[in-house]
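These notes open a run of structures that come right after.
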Structure 1
Amino acid sequence: MKPAYEYRDHSLFCEDVPLSEIASEVGTPCYVYSAGSIREKFEAYREAFGATPHRICYAVKANFNLSVLALLARAGAGFDIVSGGELFRVLRAGGDPATVVFSGVGKTAEEIDYALEAGIHSFNCESEAELALLDALAARRGLVARAAIRVNPDVDPATHPYIATGLKEHKFGIDMADAVGVYERAASLGHVRLVGLSCHIGSQLLDTDPLIEAVDRMLELASRLRARGVVLTHVDFGGGLGIAYRPEERAPDVRAFIRLLSEKVAGTGLEVIIEPGRSIVGEAGVLLTRVLYRKRTGRKEFVIVDASMSDLIRPALYQSHHEIIPLRRVPALGEVVADVVGPVCETGDFLARDRRMANVMPGDLLAVCSAGAYGFVLASNYNARPRPAEVLVEGDRWRVVRARETYEDLIRGEL
């Protein structure tokens, strides 16, 4: 498949739609997603598994737009959720609750009960207290809930500390040394059936070696549990594969990783569950923004745009990098080194710092690249700013899949 985003006669296209057309009609800031790219990334996982029993549960937290979820549901995806609200979105988008796994360290009684009522596939439980609550709530409904224990394999994923989740000092999971005892004690629960083993070591992993180390540790633990009479049907290895945010980075080869994973579980009889998010939607999205002003203070050059940390917080929160390119490429204007900043009243409101970029002028349009994951889902109304519109492109057609918020939306629900 050709790239989702490419220049044609110096104009940036998403699939077969010029992005300037969307910006003109919808306004900026605005998120744009390529449906073709999302399908292609999902299919890479599905095809790589081949005959290996598997379930691909898309991590809803990466991008929860209803049209994105509906697209993935039609492609055959299951869903990994971390809240009752995400379950509501999956159901509203037409997702099958029987394909849903519920992760997260702080599930409330109301959320667990909602998931039981919906009939989800299973719960990834992170403490014995959660298992006891699940058992009590399932008993009230006369159900037996399927569950897995999320264990902490203590593998360093070598990623940003805010998105590393697999070390002993993190809040997630149960220590592997304690896992056998937890499974044995849980056998006395009358309304929970522990049928799985789960882990997730972190996000935005460009090196798959830590993931493979976690896989080996998980399979060794599964073997020990089975030797003690625990009946396991599946093992959930989580997600975490990263994308190339910088030109010099190389994303992991999804197909090669899944083939290696399949080889390791061959002969175990275990169904494999994985929870990819960023690697499916990250590169499919861009954030469109318009240059408002150029400004120079001392030795600093600023490109002030209408998108801010309230639209895309990743640079401020994680010091993350997103390529920023013009919608209309004019090589003759040269380049500039500048900070790309937004209108929010915070020094931390930036999309890039000391970035060598096109020498753009007020009125020019820019695309902040690889913004399809953890973009809109982390957007806020800080400074009373309406959240941006979202657009889905399919071939030469596009449609608004979330309307831009209005000022009235900002006070909806207030008394």
Structure 2
Amino acid sequence: MTSVQHVMRLLRERGVFGSIDARSAEATVEQRAICEIAAPPFGEGPRANYLLDRFAALGLSRVTMDGEGNVLAVIPAGTQAPAVVICAHLDTVFPPETDVRVVIGGGRLRAPGISDNASGLTAMLAIARAMVEHGLKPEATLLFLCSVGEEAHGNLRGVRYFFRESEWTRGLGIGAFIALDGHGLDRIVNRALGSRRFRVKIAGPGGHSWGDFGIVNPIHVLGHLVVQLARYPGRDHPRSALNVAAIRGGRSVNAIPQDASVDIDLRSTDEKEIVRLEDYVRRSVEASVRREVLRAGGSADLLQTEIELLGERPAGCLDARTALLRTAIEASRAMGIEPAMESASTDANIPISLGIPALALGSGGIAGGIHTLEEWYDPSSRETGIKRARVTALAMTGLKA
């Protein structure tokens, strides 16, 4: 490690901060180019190839795509000290047919995904470029990771694969993990918001709405279930949330459905609370089935129930005493930012759950309409975000004078 003040002095002396400011227009061009390469869930390949080419053009070492589709590159060090990872996710929440062309006007860039996470990927490339152009040599390897599957049903699959299969985690070691996710300056995500997502499926015999009236109805079961779930008394300490996200079922207005399903999202910053939420859901499903069977006067075996796990993200917290969090706070304040500690679900969830120091930072700028077709990004303060991330990372790797 190197002190934040020492890193900042070296970066100023070598003109790194000045070059970041001078490249603001280039960063906007880069961000636009990244955003306009669609990266829907499980379709990140074209954007991954773009980052692969950019890392190679910058002259980084060991540029590669792994077996899950993540893109990796390193700036090596002469020591065997554990590497520091800078991560930004490739994917967006939008389906392949989404128009991702960027419209610029009024000082804003407008397009789905322009902030989340074209801004994080842009910041990552800016950090890599400055390291190469200014000949900065970290004392510990700096590893760049462009991950797949951060959003929605991706279930953090890219970072899961990295920590399960990468040579860095199987032998060389990871000392710290910094995720660049979206916009902003004041937030430091040090609490991993955990989640479990389920699809509850109910199947029955089905029938004619008139001739078979009175038999068990899968949608009735879901109706009872949703009412029960809506009664869940949420907690503030630890905070928890239970959301009914989507209901499906039925094929005709004059038919009793043979099947129906509901998607449920459970979240908390405490893993034990997530377990309690899951138990409440499972007991509610059983009670709802019994209620419908009792109403119909039929046999319980007329209804089949399946609870499918769609995704799981571990909860956890980065201790306030860790060097990474203290460094991020110090770097923020050195940039004139008073940071706020926050909870969120990011790629940092996985290393936090493994006991590896990890957090997520906004990469600068101002944004709104995140995860909507009206998403926008104002690059004001983007350079400050890039500087803050670079200082934090280099203070953790150490920087040769």
**Message:** As an exercise: relative contact order in percent (Cα under 8 Å, 6 or more apart), calculated from one structure in 1, 2, equals 24. Which structure is it?
**Reply:** 2
**Message:** Matching task: 0.95 is the computed value of FRET efficiency 1/(1 + (r/R0)^6) of positions 229 and 317 (r between Cβ atoms, R0 = 41 Å, to 0.05). Pick the structure from 1, 2.
**Reply:** 2
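Kindly point out which one of 1, 2 the value 22.2 was derived from, the read-out being mean count of other Cβ atoms within 10 Å over residues 181-188. Numbers along the way, then the final one.
Numbers: 1: 14.2; 2: 22.2.
Going through each structure in turn, the value belongs to 2.
Of the structures labelled 1, 2, one was used to calculate mean count of other Cβ atoms within 10 Å over residues 5-12, giving 17.0. Name it.
Values: 1: 14.0; 2: 17.0.
Corresponding structure: 2.
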**Asked** Suppose you compute Cα extents along the principal axes in Å for every structure in 1, 2: which one lands on 83, 43, 37?
**Response** 2
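Given a value of -8500 for helix-only ellipticity at 222 nm (-39500 (n - 2.57) for each DSSP H run of 4 or more, over all residues; to 500), calculated from one of 1, 2, which structure does it belong to? Let's see the in-between values first.
Details: 1: -8500; 2: -11000.
Only structure 1 yields this read-out.
From which structure (1, 2) was Kirkwood radius over Cα pairs in Å, for residues 245-348 alone calculated, if the value obtained is 17.6? It would help to have the intermediate numbers written out before the result.
On the way: 1: 17.6; 2: 18.3.
Matching structure: 1.
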**Message:** Can you rank 1, 2 by mean count of other Cβ atoms within 10 Å over residues 117-124 and just name the one with the largest value?
**Reply:** 2
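Taken together, the values in this text are just the output of simple stated rules run on the coordinates, not laboratory data. Only a predicted model underlies this, so the values are computations on that prediction, with no experimental measurement involved. Cβ atoms are built from the backbone, for glycine too; each structure is taken alone.
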